[in-house]
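Dropping the structures in below, format is structure tokens.
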Structure I
Amino acid sequence: MSRALKITGWLLMMMLASLIALVSLRFFFLRPEVASGPPLGEHFAARLPLLLAHVSGGVLALVLGPWQFWAGLRDRALRAHRWVGRVYLCAILLGGVAGLALAVMAFGGLATQTGFGGLALGWLVTGVMAYVRVRQGDFEAHREWMIRNYALTFAAVTLRLWLPLMTVAGLPFITAYTIVAWLSWVPNLLTAELYLKLKRSRAVLARGYAV
């Protein structure tokens, strides 16, 4: 992958993440009924502490995550990279636990609950694995788990891209919301796995040429 393409992808990721993080701050200033509107507003209003905990963790993770993939920060300011990583993982813990609790009561029934529950559980598990691997000194595995984790963090962005598109296309909100409970994160995770597989393949080829 060319340097220009990497920089462009990073900037796009940062821009979308920052935009969604900024938009999500409305929950701290507006009542849920106003911030979300029907039918989710009343549902969120009844679970406001969990919602705010989830939004807090998600917003922080969205904004911090891209900086962990910036090689310049990692190579030139390792101490800052480590502290940003610690704060990021704490944000995942807060947002993930609150998200799992919200998923149990998610609007839309069992299909929506299992979809968002899988996202929250995967978010927590990949975060734990990233932490375990870095503590073991396996930095390559740590980076791979962080890529998987941020792919799930980025579900906050893809959800807000897919949901309006489906409602504009004429799907009833409940149908669109049920679909997006899965569509917001499963393709993200599959894309991360494909990227990691291609990266490993290139590394094997590079070692072969070196020999």
Structure II
Amino acid sequence: MCCRYTLRNPPIIREQVRALGAKMGPTTISQRFNAAPSQDLPAVIWTKDGFLCRTVRWGMVPFYARKDPKRLQLINARSEVATEKPTFKQGVQKRRCVLPADGYFEWHRHPDGKTKSPFYVRRTDGEPFFLAGIYDEACEPFAAGFVVLTTMSNDIIRPIHDRMPVILDLAEASAWLAPGPVSPTQVLTLCTSYPSTLLRVDPVSPFVDNVRNDTPECVDHWRS
């Protein structure tokens, strides 16, 4: 699962995007401590002119729901079945993207089934990474939108949640973006659980629960 993430250090993230060989275009990477669905966020995609960092909205409205007034919006997709699901298989083959980030939030649901506690996940070295995604181009009245691919959790995330986003390093991000079709085997090979030894998990304040809160307090270590 992944429903919030961070871009704490824009200069370092921009360096990582450039290291991928992407042009920045008109997109600016702003500091974010609580990036959330329905917001416009930087995404790197492949174009005929190479990799480009552009703004895409987090959330896709599937083709079968575009006449539904409720406008079902999807924010995640299971990588294990994305090549088979009609909602996602075209995106996997033709519209792969990566989302620059340097951490994400996950919520642990308590046994009472009603209360949850937030945790912040980042690399142990604090360096940025990329989240694997797919996107749809704009189709009036819907903006271009992306979903984050997820996979089974590793050992450090599993006590909190059984799913985690697909985290890619620079080489893996480049491979994910490479033009052309991909096989289910290639997707499964790239979309594996990130090594537990390279991640740290810290409890954070319920302050992050409110999507309107987008300040450093969101990532402050919390002792209840």
Of the structures labelled I, II, which one yields 16.7, 52 when Rg and Dmax of the Cα atoms in Å is computed from its coordinates? II
For which of I, II does helix-only ellipticity at 222 nm (-39500 (n - 2.57) for each DSSP H run of 4 or more, over all residues; to 500), calculated from the coordinates, equal -3500? II
Which of I, II leads on distance in nm of label points 7 Å out along Cα→Cβ at positions 65 and 129, largest value: II
Looking at structures I, II, which one was FRET efficiency 1/(1 + (r/R0)^6) of positions 57 and 113 (r between Cβ atoms, R0 = 25 Å, to 0.05) calculated from, given that it came out as 0.80? I
State the single structure among I, II that was used to calculate distance in nm of label points 7 Å out along Cα→Cβ at positions 9 and 169, giving 1.7. II
Suppose relative contact order in percent (Cα under 8 Å, 6 or more apart) works out to 22; of I, II, which structure was it derived from? II
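The numbers here are math on the coordinates, done by the rules we state, and not lab data. These numbers were taken from a predicted model, which means no experiment stands behind them. Cβ atoms are built from the backbone, for glycine too; each structure is taken alone.
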